[in-house]
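Listed below are the structures to be examined.
None of the figures in this text is laboratory data; all of them are computed from the coordinates on show. This is a predicted model, so every value here is computed, not measured. Cβ atoms are built from the backbone, for glycine too; each structure is taken alone.
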Structure I
Amino acid sequence: MKFLTGALLLMTATTTLSADADLLDQDFRRLASDDVINLAESYSGKVVLVVNVASKCGNTPQYDGLEALYEEYGEKGLVVLGFPSNDFMSQEPGTEEEIQEFCRLTYKVKFPMFEKVTVKEGEAHPFFDQLAAAAGTYPTWNFHKYLIGRDGKLVTEFSPRTKPYDEKVVAGIESALKM
């Protein structure tokens, strides 16, 4: 029954978005910067893995896998986008400058990171509202992953427990890169 309910929610949520809606048509400020970019303009034609991240979480070591994916598949068209969030047990309490320093020094993160946002249902940034509508679920914890195809539409999503190099994530990325 749970699967059926989830499938119905997913079908309903997916049909509420316009057929030609580009999920990436959003403006964001780069982490610890005044530079604002439009995701669609900057990453048009790329496969995008959107992840809500946190520095003080049991899942924080996933930064290593996310950076490795970015390095391995970047030349083929993948970009990983990190969005720090303090929504789950205050696991991202720092300033943007502290987050940036932590990510660079501890995990050598080079993939693009953006402003700290809220991702929880009812308070989420509109980008995460749209991702949740397309996927049928909001992030339930830090390191929830949304995979967006070259066309700017959601391909799939992965739970926070799913590690970056899980076979499902890698298969999803490789399939999306071929399209």
Structure II
Amino acid sequence: MVPSLKFDPDNNIIEFNGSLISLHCHHYNFGLLKTIEEIPLVDGHAVIIETAAEEFFVNFRRHLSKELKSVSTDKAFQEASELYRFMGFGRLDLSGLTARGGIAFADSSYYVTAWLGKYGRRETPVCYFTCGFIAGILGAVFDVSPHTYEVTETRCIIERHERCKFVVSKKRNGD
């Protein structure tokens, strides 16, 4: 089930599960990412991860409560993967996750493709938004703060790996 998406052409507004959203091209998204990465004394990756985690926590939790009451964890993860794909971010396998963490994989990534198209190859992971997406989804599914989980991309397609690998663990203090 793809979440509710409405477009108001008179006002150029997109509503997604009750929240207004804005879609941007890779030039905007990756210009912003590169700028944030280059700011001295700011952990730009953490900014991206935390922002995505909080946003997807709120919106996916709303989707679960409105559209998917009493679904299994597996079904919720399937819905989250479908949402990720539907939004154009790629294919994400969340089946290796539990409330304690685990491993998720992506065999395609908007972030890799777009970075390569704009800036070329790099030797460090680029899917920080996906890390936040995963943390937010886990928080929503297990009804805990999205800050409960630490998600680290340990392999990235941009580094010439076959797929991106995200290692998820529960933070010791839980938040």
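Tabulated values for the structure
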item	result
Given 22 for relative contact order in percent (Cα under 8 Å, 6 or more apart), calculated: source structure among I, II	II
Answer label among I, II for the case where helix-only ellipticity at 222 nm (-39500 (n - 2.57) for each DSSP H run of 4 or more, over all residues; to 500), calculated from the coordinates, equals -14000	II
Comparison of I, II - label where distance in nm of label points 7 Å out along Cα→Cβ at positions 35 and 51 is highest	I
Top of I, II by Rg/Rh (Cα atoms, Kirkwood Rh), largest first	II
